[in-house]
Structure I
Amino acid sequence: MRSLLELEAFATIAVNLQEYATSMSQSDTITLIIPPSPDGAVSSAFLEAALLDAEISYRRRFSPRSASPPFIEVKDGDALDKPLTQKPNQIVITPLFATGVRGHEGAAHRGVLSTVAQAAALAELIAPDGKRLRSLRPWLLAGNWWASALDQGYDPVYSALRDHLHQEGSVRIVPLPEIESPDMTGLKQVDLDTEASTRETWSALDVDGKANALSTLVLPQVLSDKPSTARLEELVWHRIKLADSDNDLHTRMVTARAMWDGTPKAVSDLIDAILSKAV
């Protein structure tokens, strides 16, 4: 895995994460305090996978909850402009505004760095060669995917994270017809029979034929109000193909989100399902 800390989005928290990961290696047991939410579940799954890989004991607790150090606390809520001041042996992870990419003239394009992505970065420092952690790698997109930025327009942080995963070889980015059984709930105006027939003939088409077939397939969705153009591009042209499955990440994220009913038990079940690859 290429370090996420290479990305500019992590510049303001890189030192904090490195210092905490170093101190954690000297701890007997870590307490994880997480919100009972989908973001909390995936954040915890990353941290738990890393702690298991590094053979560090941990306790899982749901907020609101206090704990004695050492602990890692994940908080939902509005994004902050800068990370919270950290104390020894305790770190609080919150959504943060960050630079995702830069324009041709160096202008910063900012978005929100989710708690999921931050937890993934901390996890890779804890267990850089962890097998459990490697299998979870694509899930670092979940926090940004479930957020509202892609419904408002371009999300530069999501794009930076997606491209990072693609460049390191953790995922492939493919168009919709190259997914065997994609979830289509975000594409309600697309005819399912046409989608199936497009997939069957896809490999026989040349580049122009594929472009025409895909444009025809999604035209009814383009003419509708939802989803946004940015989210539609991800669902149709930039589907995330997983290395260990014919399935895709977007389909798995829909399944995962459906498991959540607002209760801590549902979050625990979701964490366990992600760690066991049941979702």
Structure II
Amino acid sequence: MTEKKNKSMIQRRLIPTYIFLSIVSVISVFPLYWMISAATNTSTDVSRGRILPGTHFMENFNNLVSQQPLWRALGNSFRYAIVTTLVCLLICSIAGYGFEIYHDKWKDKLFSILLLAMMVPQVATMVPLFQMFSKARLLNCTLGFILPMISTPFMIMMFRQNARSFPIDIMEAARIDGLNEIQIFFRMFFPTMRSTYAAAAVITFMNAWNSYLWPKVIMTDNNSMTMPMLIANLITGYVTDYGMLMCGVLFCSIPTMVIFFILQKQFAEGITGAVK
């Protein structure tokens, strides 16, 4: 009887917590619901604040496809984001691994200088980057898009912090077995840090997919348009079709949501520094 009373008391105490969490969950999910609902309504209904789903999704979708190069923008965004993610993971993981495993006085100073680069706003580098890439004839191409993003101080710091949990004994045993440093990295470090790679992949993919300012500067041709640039085009002019706009926002949001939901467990483990 005493145990039942204790359980009932604990459950009663948790009721306010459950109510609070339920309210916060509804508030967090509501913008996503409103985006999906608005994509199915007309522009007038969206302006009036209608929150119930409508029946105009196909109309909004057809208007979007007929007025904007949706499939081309999706293809460009996928290409830029995937290539950026793969190259960034390779370069930043090697850099973070080297900074942590092979300690050196000058390397630690270089890493401190690298961290200072995180304080420089991206906007301050736009003009010199554009001049540099323009002279190198890297406008309107994948290489021009990914180069400023393939190595970021945050990603290098993230891999270095997680590399601290990498067992040094495994490296010593691998060297005794005759593996060189490259083989140790790809055969030992890479499989062990799967969670870190998953978390870094989610962050890098989302940053590359949602990037707007740099593509707007470097991509001067409509054939190189990305999804954020397409969304920006939908809100220009005197009249904005909010139904079509929200339909475009929905298509722009789906890939990042899918990537996050697939890798959410590994993302949480990688952020907390878990090693498998």
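Read the figures in this text as sums done on the coordinates, not as results from a lab. These numbers were taken from a predicted model, which means no experiment stands behind them. Cβ atoms are built from the backbone, for glycine too; each structure is taken alone.
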*Work out the source of 0.80 here, i.e. which of I, II gives that when FRET efficiency 1/(1 + (r/R0)^6) of positions 22 and 206 (r between Cβ atoms, R0 = 35 Å, to 0.05) is computed.*
II
*9.9 is what came out when mean count of other Cβ atoms within 10 Å over residues 14-21 was calculated for one structure; which of I, II is it?*
II
*Kindly point out which one of I, II the value -22500 was derived from, the read-out being helix-only ellipticity at 222 nm (-39500 (n - 2.57) for each DSSP H run of 4 or more, over all residues; to 500).*
II
*Using the calculated result 5.2 for distance in nm of label points 7 Å out along Cα→Cβ at positions 62 and 94, pick out the matching structure from I, II.*
II
*One of I, II was used to compute distance in nm of label points 7 Å out along Cα→Cβ at positions 86 and 134, and the answer was 3.2. Which one was it?*
II
_Which of I, II leads on relative contact order in percent (Cα under 8 Å, 6 or more apart), largest value_ = II
*To which of I, II does the computed value -0.64, -1.12 (log10 I(q)/I(0) by the Debye sum over Cα atoms at q = 0.11, 0.15 Å⁻¹) belong?*
I
